[in-house]
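Structures follow.
Throughout, read-outs are computed from the coordinates displayed, never taken from laboratory work. Everything numeric in this text was worked out from a predicted model, so none of it was measured. Cβ atoms are built from the backbone, for glycine too; each structure is taken alone.
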Structure I
C-alpha cells in the first residue's frame with residue numbers, strides 16, 4: 001500500500017511508520033489521519049511483523065491537528081451530520097492503533113500535541129527524546145479532550161495528574177513525563193530511533209502468539225469501561241464549539257492574546 005503522508009519501512013519483524021509531513025510539523029490533516037487508520041488496519045493481515053514503531057519525520061512527532069487543512073475548514077461550515085461523520089475519524093484512528101495485534105512503540109521526537117499525544121497514548125510503550133514536549137491544548141480552546149483518549153491518559157498517569165494536565169493544557173517535558181509514567185524511557189535525541197529499535201528487538205524475540213494474547217487481555221482489562229464513558233466524546237466537542245467560551249478562545253487565538261472566559 002502506498003501513502004502520501006506516511007512512510008512505512010519493514011526490517012525483519014519490525015516495522016517503522018513515520019508521519020511524513022515535516023514541513024508542517026507533521027500536523028494531522030484529515031488525509032494523514034485516514035492513512036494512519038488504514039496503515040493500522042493493514043497490519044491485521046500481517047503475521048510477520050511483530051513490533052511497530054511510530055515516529056515523526058523532521059523536528060517533531062506531530063504538532064497536532066492541522067488547523068490550516070482546507071478540508072478541516074470545510075468541515076466547520078458543513079451541516080451537523082457531515083461534521084459528526086468527520087469527527088468520528090479521530091476516534092476510529094485511535095481505536096485502530098489501540099487494537100493492533102503487534103506490540104506498538106511511540107518514538108516521540110520534539111512536540112506531540114493534542115491529537116499526537118492521543119496517538120502516543122494509544123500505543124503500548126513510549127520512548128521520548130530529552131527535548132520532547134507533550135500536551136493536550138484542547139481545554140485552552142474551551143473543548144474537552146476527545147478521540148476516546150481521556151481514559152488512555154488516566155490509565156497512564158492516574159486521575160489527579162490527568163485532570164491537572166488536561167484541564168490546564170500544560171506542555172510537559174521529558175523528565176516529568178517519565179516521572180508520571182507517560183514515558184517508559186528518555187534518551188538523547190540522536191539515540192531515539194536506536195533505543196526504540198532495541199526495545200522493539202526485545203519484544204520481537206518473544207513468542208508472538210503469547211505476547212499478542214497478553215496485550216489483548218491487558219487492554220481489555222484496563223479499558224473495559226472506556227467506550228461506555230467516551231462513546232459520545234465527538235458530540236461533546238460539537239456541543240462545546242457552540243459555546244461563548246469557544247468563540248472567545250478562537251478570537252483570542254487569532255488576536256494573539258489571552259482569552260477571557262469571564
Structure II
C-alpha cells in the first residue's frame with residue numbers, strides 16, 4: 001500500500017524538485033558573473049539606500065550577498081521556506097481528499113484495511129516525499145556551491161535542512177485540516193493561505209520589536225534561520241517542540257478521520 005501511495009505522489013514530487021533545481025542552477029550559473037567586483041560595489045551602495053527593516057527581513061543585515069552562498073542566506077532561504085511550505089501544504093491537503101474526490105477510496109475500503117492503516121500509510125508517504133525533496137535539493141545545493149567555490153559544509157547543510165521542521169509541521173497541519181473537509185478545493189486554499197500568513201507574520205515580527213513575540217506563534221520560528229546565519233548553530237529545542245506539535249496534529253487527524261463519513 002505504501003508503494004502504491006509513493007507511486008501516486010511521485011510525479012508531483014519530481015515536478016517540484018525540477019522547479020527547485022532549475023532555479024538554483026540558474027542562480028549558481030549566473031551569480032559569479034553578475035556579482036563581479038564592480039557590481040559588488042554598486043550592490044553595496046544600493047543596499048545602503050534601503051531601510052534597516054527591509055534588509056533584516058531578508059537577512060541582508062547579517063549576510064554578505066556578494067557570493068552565491070550569501071544569496072542562499074538571503075533570498076535563497078526565503079525561497080526555500082516558501083516552496084517547501086507550499087509543497088507540504090498541497091501534499092497534506094491532497095493526500096487524503098484526492099482519494100475521496102476520485103472515488104478511489106472505495107477501492108481501499110473494499111480491502112480488509114482499517115482506516116488507521118490507510119491514514120498511517122498516507123502519513124508515511126507524505127513524510128518520505130518531503131524528506132526526499134529536501135535531501136535531494138540539499139545535495140544539489142552542496143554541489144552547486146562547491147562548484148561556485150564558496151563552500152562551507154556545516155553552514156550550507158544547516159541552512160538547507162532546518163526548513164525541514166516547519167515543512168513537516170505544515171504538512172501535518174494541512175493533513176489535519178483536510179480531515180474536516182470533503183473537497184480538495186477547500187483545504188488547498190486554506191493551507192496555502194496559512195503558509196503565507198505564517199511567513200508574513202514571522203517576517204514582520206522579526207523586523208519590528210513591537211510585535212517581536214508574534215513570531216513564536218508561527219511555524220517558521222522552528223527553522224531558526226538567523227541563528228544559523230549568525231552563529232552557524234541551531235537551537236535544538238525546536239526539535240522536541242516540532243515533535244510535540246506533530247504528535248498533537250496526528251492525534252487529532254486519526255480521531256477525526258475515524259469518525260469521518262464518506263459520501
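Tell me which structure, out of I, II, gives -24500 once helix-only ellipticity at 222 nm (-39500 (n - 2.57) for each DSSP H run of 4 or more, over all residues; to 500) is calculated. The read-out comes from structure II. With distance in nm of label points 7 Å out along Cα→Cβ at positions 3 and 203 computed over the structures I, II, the top value is the one for II, the highest of the group.
When distance in nm of label points 7 Å out along Cα→Cβ at positions 67 and 115 is calculated for each of the structures I, II, the largest result comes from II.
By the measure mean projected area of the Cα convex hull in nm², for residues 131-194 alone, tell me the structure among I, II with the highest figure. Evaluating mean projected area of the Cα convex hull in nm², for residues 131-194 alone on every structure, the highest lands on II. Where does the value 37, 20, 15 come from, among I, II, when semi-axes √(5λ) of the Cα gyration tensor in Å is the thing being computed? Corresponding structure: II. Calculating relative contact order in percent (Cα under 8 Å, 6 or more apart) for structures I, II picks out II as the one with the greatest value.
Can you spot which of I, II the value 56, 20, 16 was calculated from, given it is Cα extents along the principal axes in Å, for residues 91-162 alone? Structure II accounts for this read-out.
I have 0.95 for FRET efficiency 1/(1 + (r/R0)^6) of positions 83 and 147 (r between Cβ atoms, R0 = 25 Å, to 0.05), calculated from one of the structures I, II. Which structure is it? Clearly, the read-out refers to I. Here mean count of other Cβ atoms within 10 Å over residues 123-130 was calculated and came to 19.1; which of the structures I, II was it taken from? Going through each structure in turn, the value belongs to II.
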